[in-house]
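Values quoted throughout were computed directly from the atomic coordinates according to the rules given, and no laboratory measurement underlies them. Quick caveat, the model's predicted, so the values are computed rather than measured. Cβ atoms are built from the backbone, for glycine too; each structure is taken alone.
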Structure 1
Amino acid sequence: MTCRYSYSKRTVVFLFTLILCLTACSDSENLGNLDDTFFLRRANADMPVYVHGNGSEKVFLLLLHGGPGGAGLNYRAGTIKNEIEKKYAVVYYDQRGSGMSQGSYNKNGISVDIMVDDVLALVKVIKHKYGDDSRFFLMGHSWGGTLGTATLLKDQHLFKGWIEVDGAHNPSGLYYEYINLLTKTAHEQIAEGHHIEFWEKVLKDVQNVDQHKINLDDFYILNSTAHQGEVRLANDHVIYQANFDDGNAFLFKYNLITYFSNRFQTGDILSNKGMWKTLDFTSRLHEITIPSLLLWGKHDLVVPLKFGQEAFQKLGSTSKRLVVFENSAHSPMAMEGDDFAREVLQFMDAYK
């Protein structure tokens, strides 16, 4: 009697353990559709992370937002949400000093190097949460191209591929290219009879900036003019209008006071550390050898196509492709969304 009871008890324990194991294994192998929010806590910063999309293959697209000081969920709209999330999981997160991230840090707590380590730490957290067999692609837009390039130069082997979208691998090169491209674009648009008063003012403003050395005040004028210029190009049907199907979701997910406070603080700190004057990864692009996809708007005035062409020439990858969107400016994902999604998905399918 005692013997049978002991055997039965061991059997129950064994079966219970087996069930737990099978359940855990099932969860690990079958993530399904993900809709998760958690925080990356590191070096005095709490950074919100939002994971959405199809996790069944454990393939994650880690998206680095623009800025500095932008927000991850700005990108959860249009084609990224409606097309890319259907196939793969997308990781949106607010970088330190950005979006709704929190922290008790000063100018010593925000730098490119620290933010690179945040990205690498996030990869480890996702592996811990969803499984060591998780695979990653890195995508960086605009400033995210700067941060993404710096991340790959520190540890590219964590990623299956690099997707740069109108990214600034050479922020210090933007100043003089703004002068050249805004002048050229203004003359072209005036000749076409488009917003003549605006483009004539652009020519005057460009002539008044320091032509011989980078001046931060003048840089901000040029950068703002580039953004305004793209609006005029869209109004005159030179490029498509930006279309974010779910753009209003941003207003309901972010405290605008925190968002703008973070944005100004982070931008000032990185600017004062020389981001727009000295930061340039061009000479090191050959060190990046993983498969790379460069997606650029032909009419980008904010990070001009010249930088996409330069990155394509200098990247060390034997598998690289530059796609130019003929009807887009700085955000092709919002201007030619279907084509953008197709390129991203084909790339991820090929190298996952």
Structure 2
Amino acid sequence: MNSVINEYKFIELPTLLCLGADMLNSVPEVIKRLSLGKKVLLLTDEFLRTRIAKDVENILIDGNIEVFTNTIQDSTMDEVNKQIEFHKEIKPDFVIGLGGGRPIDIAKSVSFQVNQRFISVPTIASHDGVASSRASIMGSKKRHSIQALPPIAVVADTVILDKSPYRFTASGCGDLIAKRTAIADWMLSHRLKNELISEYSIALSDMTAQLITKNADIIRSQVEGYSRIVVKALISSSLAMCVAGSSRPGSGSEHMFSHALDSFAETPALHGEQCALGTILMGYLHDLDWVEIKNIMINLGLPVTSRNLGLKDEEVIKALEIAHTIRPERFTVLGKEGLTRDAAIKAATITGVIN
């Protein structure tokens, strides 16, 4: 009989999830409801600074909230430290991250470091970090997933998300398809290394991949409100990581492959695109139905070859060879030694990722 594992565990989850048309206008109400204060640091990027950020500023000002807006250049620790210094100068009550992955990751990291709450306002559905407790930050040589706190609220306006370039939404779908091999890696580590798993977070993560698979045709058609399906799945994936207390249910060998590409590729693609391509390769190594995974990606309009992703065949091979070094503490199908060059070439060739 298996012994019962007693563990003392905090699970931090967002308090409010606001998803729908024209939700941007509800931000002051969200702030009031959560008693966050009257002074906010709004972090965004250069592209959005004179666009959606202006609308958010006006909405906040009309709600009697003092706004200090700052733009981020990249998702690095230097940027985090720079924004913390700005935060010390203005002394806001809370933080808002507006944009794609980078502004939200920086807002998440800054609020965690200064012990404040933040609101996540995604403008593209390209990643599953919109509501997670992890932030993807670039270190000196490679990208790391670091501990933070989840947003206290997520405000996702489907009018804005529907209008964003479809490539970003497809990338978000790719990040969700990647849960198939992330879960397989976690279960493998459980069987071979006795790593603890969370059945609930696994079920939640698996549901997100199924949701995208089931609704692939609707998503690809881009009918009004289609982004709602993708964002719901991305938020659920974020919650799975919050429940697990790590990125395990959402990030495995396919993410390590993507981060390896980020570290040296001449022109890296979008995160979700690379993770999806890695899912084909890792699906083959896991002996999953990688052909089905590939067909789902094709149906969603995701690239399934290195050439279509703007990558060189040699870059894919190198990423496969070094992926196991990205997170050496995390056991995956890549093992501790990684793939040999011949094995990497074979996997990429059989799956058609390289020609």
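Given a value of 16 for relative contact order in percent (Cα under 8 Å, 6 or more apart), point me to the structure among 1, 2 it was derived from. It was calculated from structure 2. A value of 23.1, 101 was computed for Rg and Dmax of the Cα atoms in Å; which of 1, 2 is the source structure? Among 1, 2, the structure yielding 23.1, 101 for Rg and Dmax of the Cα atoms in Å is 1.
Quick check: 3.6 is what I get for distance in nm of label points 7 Å out along Cα→Cβ at positions 60 and 332, calculated from one of 1, 2. Which structure matches? Source structure for this number: 2.
Using distance in nm of label points 7 Å out along Cα→Cβ at positions 124 and 236 as the calculated read-out, with 2.4 as its value, let me know the right label among 1, 2.
2
If you line up 1, 2 by distance in nm of label points 7 Å out along Cα→Cβ at positions 44 and 164, the top spot, with the largest value, goes to 1.
For FRET efficiency 1/(1 + (r/R0)^6) of positions 276 and 292 (r between Cβ atoms, R0 = 25 Å, to 0.05), which of the structures 1, 2 scores highest? The structure with the largest value is 2.
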